[in-house]
Structure I
Amino acid sequence: MNIVDDLDQRLIAALRHDARSAISDLAATLGITRATVRARMARLQERGDIVGFSVVTRADVAPDPVRGLMMVGIEGRGTDRIMRQLSAMRELRAVHATNGRWDVIVEIGAPSLEVFDTVLHRIRRLDGVMNSETSLLLSTRKSG
């Protein structure tokens, strides 16, 4: 069983704030030795509690004034092809394969309702898209 204690939680929080922090800066922030920081980070990675580090770009955090989810039904076996086409659209923040009534769910971000509407029309015109349903996201209470 993996037990993440308070110190591990504080270390993870510091890394979430800046994953490029120097070991010495993390040690000073947490009030522990550099050796303890190194050992804790190594253990968290070995156990899989930390699975990687990533880069966050300005585009990743820039809010889209108009956001929405579009559920897409696809005809036949065209899902892989359509997902490739969707992944190439810059207004789509994520493309999810799913089960149930819909085959794919896309997250759309646009600077205006007009651009959002244009994206919807482009998706609906893709060969093999049978039907769709779109919901605008009005507010977000919790993120990441």
Structure II
Amino acid sequence: MAEQRVIPMVSYEDVGRAADWISEAFGFEERQRFSDDDGTVSHATMVLDDAVVFLGWPGRGYRSPRRHAEECEIARKMLETPFVVDGVMVYVGDVDAHFESARAAGATILTEPEDNPAAGQRQYRVEDLEGHRWMFAQAL
């Protein structure tokens, strides 16, 4: 695998659960998992083809986007749009099949697959189990 020059780092309240879910819903493979002395998963390295994403746990005070929106009106308003506010974009080979897999795993669908001629891609947007937003796309 070629060196990836940019690696997204996404924080989760429950990294172990998120890694398992991202594997099932989005097709990533977990390559590494680190736990603290008390068993809390603090890091997972996720790989899809030649792309890497790090999942991390920054500590007990962290609130996921979903929980933050439950507690904060401003955060809730930011998430009223179906767009990726902060998140990860991933290219996949078959965006429609990927969409069906994510939906079957219970992902919150923000937009159905659609062609975006200006970007030269077919894409959809989704939220994961903690409310992080992802866009999956395929070149047209």
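Values in this text are rule-based calculations from the coordinates and carry no lab data. What you see is a predicted model, and the numbers here were worked out from it, not measured in a lab. Cβ atoms are built from the backbone, for glycine too; each structure is taken alone.
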- Note on the structure: From the coordinates of one of I, II, mean count of other Cβ atoms within 10 Å over residues 20-27 came out at 19.1; that one is structure II
- Comparing distance in nm of label points 7 Å out along Cα→Cβ at positions 4 and 132 across structures I, II, the largest value goes to I
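Between I, II, which one scores greatest on distance in nm of label points 7 Å out along Cα→Cβ at positions 36 and 68? Walk me through the numbers on the way to the answer.
On the way: I: 5.2; II: 2.0.
The structure with the largest value is I.
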- Given 10, 30, 20, 20, 16, 4 for P(r) over Cα pairs in 10 Å bins from 0, in percent, calculated: source structure among I, II: I
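Percent of Cα pairs over 15 Å apart, for residues 44-83 alone computed as 58: which structure among I, II? It would help to have the intermediate numbers written out before the result.
Working: I: 71; II: 58.
This figure was derived from II.
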- Item | Structure (I, II) behind the derived value -7000 of helix-only ellipticity at 222 nm (-39500 (n - 2.57) for each DSSP H run of 4 or more, over all residues; to 500) | II
